[in-house]
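The following blocks contain the structures, represented as structure tokens.
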Structure P
Amino acid sequence: MSTLNFEFDCDAAGHWFYVSDQGVRHEQVIAVRAFPVAAPDEGVSLVDTEGHELLWIAALNDLSAALRAKVLRALTQREFMPRILKLNGVSSLVAPCTWDIETDRGNTSLDLKGEEDIRRLSATVLLVTDGHGVQFLIRDLAQMDRHSRKLLDRFL
């Protein structure tokens with residue numbers, strides 16, 4: 001059951017708007033996760049075009065299913081962080097090199113400039129930044145196939 005009472009929707013131009021429980025309408029609102037990797041379903045803020053917070057959502061589960069779906073859609077439109085599911089191969093076992101990868105958005109390649117572009121966020125979570133600044137997430141290193149883990153071990 002929803003514990004928060006507000007309206008959040010997308011207009012015909014594709015911009016999100018927020019109407020507070022007092023009836024105040026805010027145009028061109030952006031949904032932002034506070035902790036996109038560590039706690040993606042907790043700590044979401046609705047902010048205006050100047051970055052001022054309009055509403056804090058402690059947990060997405062506090063929202064009704066329909067409202068939660070809209071907030072998740074707004075977050076997905078804003079965020080682009082493909083998850084690496086598998087390393088098919090690497091051009092070299094030292095950086096700089098090109099990785100041939102399978103992601104949750106399809107197969108692609110990324111250019112790794114240096115080992116410093118692989119950040120360990122926890123024991124099992126890695127953030128890989130390619131040469132173009134695109135960030136890729138490895139959600140659970142232990143869940144990857146043996147070949148992928150073996151290749152990754154060369155860079156960690």
Structure Q
Amino acid sequence: MTRDLETASLPYRPCAGIMLLNKHNAIFVGERLDGQASGIWQMPQGGIDPGEEPASAAMREMEEEIGTRNAEIIAETPDWLTYDLPADLRGKVWRGRYRGQKQKWFLLRFLGTDAQINLQTEHPEFSAWKWTDTDALVAEVIDFKRDIYRQVRSAFAAHLV
């Protein structure tokens with residue numbers, strides 16, 4: 001019970017998430033580079049720096065993770081979405097300072113070509129990338145993020161047809 005109370009007292013890490021669509025409404029996903037998550041795909045996301053606006057963080061993170069800012073914001077989730085890390089990751093991820101993440105998600109239209117996507121950034125996050133559809137999106141993400149991905153998909157459903 002004490003561990004549950006400790007976890008509940010931890011804050012959520014502020015994060016911006018990016019659902020990037022190409023001209024065919026396919027969604028960008030990258031395969032995580034870290035060894036613990038081999039075979040796990042996810043959309044770009046990352047922490048929001050103190051004083052940074054979520055939309056600015058989304059654009060920065062997209063450039064840091066996939067090497068481009070060539071996109072425009074179409075929509076954002078009206079609310080912050082949260083998830084808790086599984087117990088076995090809580091003390092390891094973010095040095096144990098957060099219980100999970102609170103995320104503001106942005107829907108972006110990619111304006112470039114596939115050749116402009118470059119995973120060999122200063123701090124690589126992905127080993128591979130692809131365009132996928134909404135059904136595969138949820139199936140390929142790590143299990144503890146599936147509910148968030150369903151919520152993001154639902155929030156942006158009108159734009160995904």
Structure R
Amino acid sequence: MFEKMRLQNQQMTEEEAVKAMQEGKSGVLASISANGYPYALPINYVYDDGKIYIHSAKKGHKIRNFENCDKVSLCVVNEDIVLQEEVTTKFKSVIAFGKISEVTDDAGKHKAFEMMVYKYCPDFIEGGMKYIDKSIAGARVFVIDVENMTGKRSQE
């Protein structure tokens with residue numbers, strides 16, 4: 001169902017890809033619009049046990065896309081260093097494919113937001129938890145059940 005990576009010598013092991021996904025700070029989420037065009041937007045996310053969690057406002061373009069088609073892709077680049085004298089880059093990237101659905105139970109939403117606070121605000125945990133409590137009602141949480149994930153790195 002999913003294509004194999006062409007440059008096999010650059011493919012990360014599954015463990016390396018998971019680590020790169022966990023360490024990434026942002027990614028570009030691609031979904032399909034009702035008009036058939038792809039829509040890609042930068043997002044923050046957390047990866048936990050084969051699932052990717054994102055948060056969202058109550059409505060918008062990406063929400064309509066999720067309602068149109070639950071298949072999505074997330075691309076994360078967590079290293080990108082230009083080596084000018086070699087006319088190349090040193091990079092690490094991960095692409096995940098899966099189906100997205102909404103987390104509707106309060107406990108699941110809260111857990112996803114807590115993971116985001118621990119990832120993005122490690123020096124502001126108490127304040128982050130207070131922020132969750134006052135803003136969770138105005139947000140939605142979605143989860144991508146990862147069906148395929150590959151990591152690629154530059155040749156050393």
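Any read-out appearing in this document is the output of simple, stated calculations on the displayed coordinates, not a laboratory observation. Treat the numbers as computed from the prediction; the structure is a model and nothing was measured. Cβ atoms are built from the backbone, for glycine too; each structure is taken alone.
Suppose you compute Rg and Dmax of the Cα atoms in Å for every structure in P, Q, R: which one lands on 15.4, 52?
Matching structure: Q.
Compare distance in nm of label points 7 Å out along Cα→Cβ at positions 32 and 128 across structures P, Q, R and report the one with the greatest value.
Details: P: 2.9; Q: 1.7; R: 3.5.
Going through P, Q, R one by one, distance in nm of label points 7 Å out along Cα→Cβ at positions 32 and 128 is largest in R.
Can you tell which of P, Q, R yields 1.0 when distance in nm of label points 7 Å out along Cα→Cβ at positions 40 and 72 is derived from it?
Attributed to the structure labelled P.
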